[in-house]
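Heads up, there are several structures right after this.
Just so you know, all these numbers are worked out from the coordinates, no wet-lab data involved. Values in this document were obtained by computation on a predicted structure and should not be read as measured data.
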Structure P
């Protein structure tokens, strides 16, 4: 099971991928297309060309986890657009995406930042 916590880095690949790709092919995509280290512990999210499924790939220090969600009806309502090959998401956005939610319609409190009293 892949549990996404607030401390985890989540990257969504903008370009759709072939749904038949496995762990090795997706890890290679992380290196070549996204210019990211697949061993970093980051959660990488990929969408199928038809938009009916997403795959999550992450490395936990011992091996890779690959999870897939395929919708029985419809397509994922939201997918990011960017000139970059990948877009970072907050943990709650990734969780919304996994339940086929529309991430763009949800507003959350800003991420907590330490306040420096000297400034």
Structure Q
């Protein structure tokens, strides 16, 4: 299990180091996920070798939301004062994500169904 943690958190650590490079505005966690994806894609890390720790982390994911949830309580007064813009931004962003994802899926489905992946 230590090796599995090492792979996942090693990718996260390298990602955090990459995020320190001036001019790169992508968070370290995203860099880490991209690195892990590259390692899996190239076959340098087998999915089965990290599956148990991934299942453990996913099954305990709610635990990782406790600190941000508690920290959010510090800003209740700000949230109460700005609840309308926060709600509008949330609803609009959800709708945009749904529309863009749906349209992209339709486009890709039509393209690959009619022409195959190599055209």
Structure R
């Protein structure tokens, strides 16, 4: 067995045992009998006005998904920005195609009305 793996085999049981021991110890420290105030949804003393499982419009989810998609796609520009001098004009062409696809996506989402909140 290579000597480089010895610290991993020592640390692995510790990494597994540490959270288990803490959860076991917390079982003895926490209060065992919660009162009515503790089982309420909010402990601020104000009664809940309605059910917490309210409905959101589909538009909220569309905007959230579009944000994640376009935000993650722009992360791909970082490696290009770091190595743009090495890539030369081929790298510039690649990024131009990438940004063109990104802009087409934005225009399509705008024309569909997905970026309008109301």
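What to note about this one:
- Origin of the derived value 1.07 (Rg/Rh (Cα atoms, Kirkwood Rh); candidates P, Q, R): Q
- When helix-only ellipticity at 222 nm (-39500 (n - 2.57) for each DSSP H run of 4 or more, over all residues; to 500) is computed across structures P, Q, R, the figure -4500 traces back to P.
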